[in-house]
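Undergrad: Below are structures written as structure tokens.
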Structure I
Amino acid sequence: MLNSKRKVLVGALALAITAPTAVAQMLEEVVVTAQKREQTLKDVPISISAVSGKTIENRSIDDLASLSASIPNFFISENQIDSTLSIRGVTTGNNKGFEQSVAMYFDGISYGRSQLIRTPLLDLERVEVLRGPQPTLFGKNAIAGAINISSAKPTEEFEGRFSASYESEHEESQASLVLSGPLSDTLRGRLAASWREMDGWVLNEQLKRMEPQRDETYLRAQLEWDASDALQINVKAESAQFDSYGYAMEALAPQDGYNLVFAGPIAVETEENWVRASGDVQSINDMTNLVVTANYDWNGFTLTSVTGYVDYETDEILDVDYIGLEVLDRTNQTEDYSQWSQEFRIASPGDETINYIAGVFYQSSDVDVTDEVYLGSFLSLAGPPVSLLVDSYWDRTFAQSSDLYSLFFQTDFQLSDKLELTVGARYSNEDKDGYRKVTIEALPTNNAPAATLAALWGAVLNTGAHEIAGKRSESSFDPLVRLSYDINDNVTAHISYTEGSKAGGFDIRGNSIPGTPGVTVPGTFEFEDETAENIELGVKMRWDRAELNATYYSTDYTDLQTNIFDGTLSFLVQNASAAEVTGFEIDGRYLISEGLELYASAAQLDYKYTDFTDSQCAYGEAPTNGIYCDRTGETAPYAPETTTNFGLDYNRDMGNGLVLDANLNVDTSSEYFITTNLDKNIDEGGYTKYGASIGVGSEDGKWRVSVIGDNLTDERIRVIGGTIPLARTFVRLASGGALDGIAYDAIYARPRNVAVKFEYNF
């Protein structure tokens, strides 16, 4: 089915090239800043998708996770602990010690924690998604790609916008306000604020509430000052609180002896029915951001300074067994992250024989993480000695500081009227200090000797008390070489070679270290950097009414940073694998007639591990290397072979001062794995998701009322999954080793939702 849809899509895109152009109409140009300059999309020889702020507003897209479904080879998921960004199947991994594989920038400032993708999207100029390594202009850790977000800027004339929406099925309410305009002849300001609440769609029977609940507030203020004819300064302050209560998670797919043990009064609900049971899960997030950007025009050259400060705090309570039984309860986790950065760069005038951008970058960051995991009363059913673990817990502390220095340049040489050579590179040096401490503690109600507890935590839960510290210093040199050739006025071809790297670091989630007595599989602390070599061939075409862009890529990754679940509580971090990623991306637009535009995109992805012998095994899979399984030649999680997006935008003057607008969009994905061990018992089988909107507004743009629907056919889309913690351990313990069995958990994308929205411009 998906193959036929892809053929239809390609045919539609081909039509965009061959269709007659009798009607004198033109597609609106898309302007991006992917190369730190304002350029049209056709002039940027990168595989890039750009979504305008207007599109985001009209479709009521709340966050990047919602946006990602409409961008091929781009995947975002939110799990119980972290958020995951993936481009072309390359992802960060579920460990807060990993640097991001996808660099995320908002108004020129790096967002150094993946959780910040949860920040609400409001009053944007555009969002750009750059696929493939982007080290030269976006930094050391853009090894899979980059997200470049630009907020709307203060305006010369006063404008304001108020919007409110309501969705009844999940009890979601939203409101936003934007004000912009001059404060003096040389000073302009802009204020954007939003509020959102939602009850969710999964019934937690234990807590008698719907989940996931959302409570979000967001405020952004900007001042833009023309200090002189040559100097412009923009100051932006941003504050956000985005809290969640519960997850869209269900327990499901029991295997073998699981239901024989978890039966009767201790049964766990495992039907896919939007019903679950667990203790409290909440995530309280606060973010503050301050950015000062100065641009100085010096004889046609642009000197830019970008100074940024980011402070992020999260306080989480997690019932990490994900079931209603008291197994792993009252887990508390906090994270404090602060980041300060400074970039200076110079850009040549442009449109010269030689054009360049060069600069220096410095970033300092600190992160402190604490977490505690308590063992509940359910363990008493296992009998001694395991029952002695009840009312004991681990306490884990982690701290890391980093100082990063970079030098970068990118130069375009106009070799002829048609041929351009681009060379660039980035040199980075980073120093890191890391510290981790794990202790085994007991509540007053636990009378077991300390030595007994330590031995049981090691034997049953693979956790051992330890204290460790380390220092790292590493450097990288990431070059770029690209040729662009104008075949004619409408068609440009390009080929490029890029190297990328992602920093090494320290493992936050480890529960032991080599040499820890009593543990079955010793944990880790330090891991090395990851590297990539990327080749791309592409073509960009543009006519008055049509555009088409296509890219073929091949990327080799070495020393991939992975984390392997040990089957109990711990994740082992290692540089365990190499991979080859190949595929193509194609996107286009076609102005069918006045007010009717077709857009479409498609991506094909072939992700293969070329060397990965130490992977976690799936349930029931026989190990090939001790306790591990060989994944060489296999794919990765969150790497569907085919994804597509296509749709129609329609605008029509209805007369009587009214304007009608409508949109139909379709997102498809082929099958993909949602667990790191590639367990086929809980994959996502592929989906087709429909969205639509229709609105009526005044001809002068003063007001608009619309109805916006997403996932209209109510697809159950699994986003991320895993095994219920300790499920297999308890089946074995309860049966004295006679039985084996397991069950899974999965987090789902939002089901069908339809909202009514009102907008007023003043």
Structure II
Amino acid sequence: MLKTSLVVHTNAKADDSQIYVDGDLRITYITSRLLRVELGEFTDLASYAVWNRKFPAGDMKITKNGAICKAETEDIILTLKNKKPYSVYFKENAQTELFSKQKNLKGTYRTLDNTVGKIPLEDGFITEKGLYLFEDQTVLLDKNGLFVPRTGTSKDYYVFAYGKNYRETIKAFYSISSPTPLIPRFALGVWWSRYHAYTQQEYLSLMDRFEKEGIPLTVATVDMDWHWVDIKKQFGKKLSGWTGYSWDTNLFPDYKEFLKQLKEKNLHITLNLHPADGVRSFENMYEDMARANGIDPSTEKPVKFRCGSDTFWNSYFDILHKPYEKDGVDFWWIDWQQGKSSEVKGLDPLTALNHYHYLDNAENGDIPLILSRYGGVGSHRYPLGFSGDTAINWKVLAFQPYFTANAANAAYGWWSHDIGGHHQGYRDDELYLRWIQFGAFSPILRLHSTAIELLGKEPWKYRQDVYKSAKEWLNFRHKLIPYIFSMNHRCHRDGIALCEPMYYSYPNDKNAYNVANQYMFGSELMVCPITSPQNKEVGMGRVEVWIPDGEYTDIFTLQKYSGLQMLTLNRELYTIPVLAKAGAVIPLSADSGNDSSNPQKLEVWVFKGNHEFVMYEDNGKTDFAEHTAKTIFKNTFDEKTNTARLTIEVEGDLSVVPENRQYQICFKDMDCDDFLIDFSKDAIELEVKDVQAPTAESPRDKVINIMSRWQDGTWKKNAAYKAFGGLADRNSLFRALYKARLPKPVFNCIYEALSEN
């Protein structure tokens, strides 16, 4: 039997009151917009994708007419032709949609290994019209916690009919599958990772250098070279070195001390695993593993990796992993690249590894974590996803924002990329910095590169201005942890991914579907990464952006924009457009160093408007639901009195909030001093009267500055500038802009500047 910690409890059998059966057809009511349709042999076992089918009974009326069968609920009518789902009639808009005519907005893909730019993606749960037929072909899970194959040629469909309420579609999938779990707070900081045979001292010295440079890290990864790799040289055996469980004592003479010193630096530790080759006779723990799996150690027969064996799984964790976890390893980076077949028909070994590793990592009571490859629908339960080895070039970067946000369509929100690229490609300092900027606003910022000395992602290895900017961005990512962690709670509670395509928020505006690389980053921020080289004429990068309805402020430049419009936004190398919604509240950590715990000092950025933001904090344990605090920021602006107010209230388990916390309140787009206040159990209210906007350049000064930086001949520039004459007001300057003969990049820069509020 599998040990208790590896067995999940599911509610896979629906109540009889939810079910209609007609021969080899079974229809199960789940919600008024989600139905299950089975053909052939029925199953009440959980699958890898679906764990829950037990819902409150609802009204479902079945009618039959020859080959036509209709299932009617309060919201939809599902039509089956020859027992297969054919169409859905939506009652709210009296529209009929055919399954065969749905445009799928695509989901994600297993890996970006060796890709260069765009790749085809698998289907997701989201179609433009909001009708999706999911065929569950995933392996089954028995009551003892083991994966078992499906039998026969049966079909197992789920009909999702939520229309353009895309979030409800994803939420419905989570309801039958299970929510996206919380990830630990430390995972949201900056990771150091590199494929390199570090020595113990070399790695510790590198961590010292990051500390000296003032660059915070929260996760230290050690790639495969932590264990013996050159098996022939060390043990005289012609065996692959990818799989290993014994520390290389030549590189790490005292690995326990190594782990201890990393812990003293407030770093969390993960080790890389390639488990395909099982456990060979040269491993330190071979004898124990052999005996546990019924093998005589004297034979030196390897202990094979066995997906379907409870004995193997129990010993795999208890003998190979638990001792290292007691020494300080926090979680494991699983890298399975050896195919999708196993001794259990239909079971991808990666599926089993992700499932059991995640469950086992929760055994100590801390919020669990793994880093692994995507194993298909249902993989959201096992964050994080490692997207694979990519080339270092602009095409790869240009694809990653879309790839990351679009994964929300597959209910998969926690991708971790090799920020900066893995291998091949070419050296480009601008590309590196743009990748870091995207990384700061991606789910996980993990610097990484392959085992080539010249490809290191240490910021100080790049030219001075890029180094300084990269350092600032890495620090800003660390500061963002309170905001991202709050979105982490939102994702778990409400099923809303940290990164979402724009059409989730604006499903009825066609423009939302045409800005692939623009995405929402949590509830407050709209991120528009720059993923192409800057224009040499103006020395700026650019990105095409759709401004939705409402008012938005760039959190870095404080430029203001109004919707609805398409704009080319231009930015210097050192920044990208990150737009806050009116009234946005962004909590940042103002603590120093590597510590990622609930901060002693909060820096809170507040933007003018009417809005409420809830910051979540917890105890970092699996019982977090009982030990969560909410800090509620109520932001209001009174147009009549020109007065801004911010109220701060804290509720829940106050033991998780530092007693001596301070808030530094920064009203970003208002001309006023910061507020520094102490934590209070009672509500705190701040008020700013006679609100004034920060001093900004005049429209004329903006034109002059842009034309001044235009890289071209003086006489040519002066001739173009004559159109602007002594004009000062915005409308006149706009008219002059269309008269001046300007290169398109210069025109776009001036147009954007004059389009600001």
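Each value in this text was obtained by applying a stated rule to the coordinates, not by laboratory testing. This structure is a prediction, so every number in the text was calculated from the model and none was measured. Cβ atoms are built from the backbone, for glycine too; each structure is taken alone.
Undergrad: If FRET efficiency 1/(1 + (r/R0)^6) of positions 145 and 201 (r between Cβ atoms, R0 = 30 Å, to 0.05) computes to 0.10, which of I, II did it come from? Before the final figure, lay out each step's value.
TA: Values: I: 0.45; II: 0.10.
Derived from the structure labelled II.
Undergrad: Assign the value 2.2, calculated as distance in nm of label points 7 Å out along Cα→Cβ at positions 97 and 745, to the correct structure from I, II.
TA: Values: I: 2.2; II: 4.3.
Derived from I, not from the others.
Undergrad: Moving on. Of the structures labelled I, II, one was used to calculate mean count of other Cβ atoms within 10 Å over residues 217-224, giving 18.8. Name it. Spell out each step's value before the answer.
TA: Details: I: 18.8; II: 23.1.
Value 18.8 for mean count of other Cβ atoms within 10 Å over residues 217-224 corresponds to I out of I, II.
Undergrad: For structures I, II, calculate volume of the Cα convex hull per residue in Å³ and state which one comes out highest.
TA: Numbers: I: 154; II: 180.
Ranking I, II on volume of the Cα convex hull per residue in Å³, first place is II.
Undergrad: Given 22.2 as the derived value for mean count of other Cβ atoms within 10 Å over residues 105-112, which of the supplied structures I, II does it correspond to?
TA: Numbers: I: 22.2; II: 19.8.
Going through each structure in turn, the value belongs to I.
Undergrad: Still on this model: Looking at structures I, II, which one was mean count of other Cβ atoms within 10 Å over residues 409-416 calculated from, given that it came out as 25.8? Mind showing how you got there, number by number?
TA: Values: I: 15.5; II: 25.8.
Answer by label: II.
Undergrad: Suppose you compute distance in nm of label points 7 Å out along Cα→Cβ at positions 521 and 665 for every structure in I, II: which one lands on 4.0?
TA: I
Undergrad: From which structure (I, II) was helix-only ellipticity at 222 nm (-39500 (n - 2.57) for each DSSP H run of 4 or more, over all residues; to 500) calculated, if the value obtained is -2000? All intermediate terms of the calculation are to be shown ahead of the outcome.
TA: Working: I: -2000; II: -6500.
Traced to structure I.
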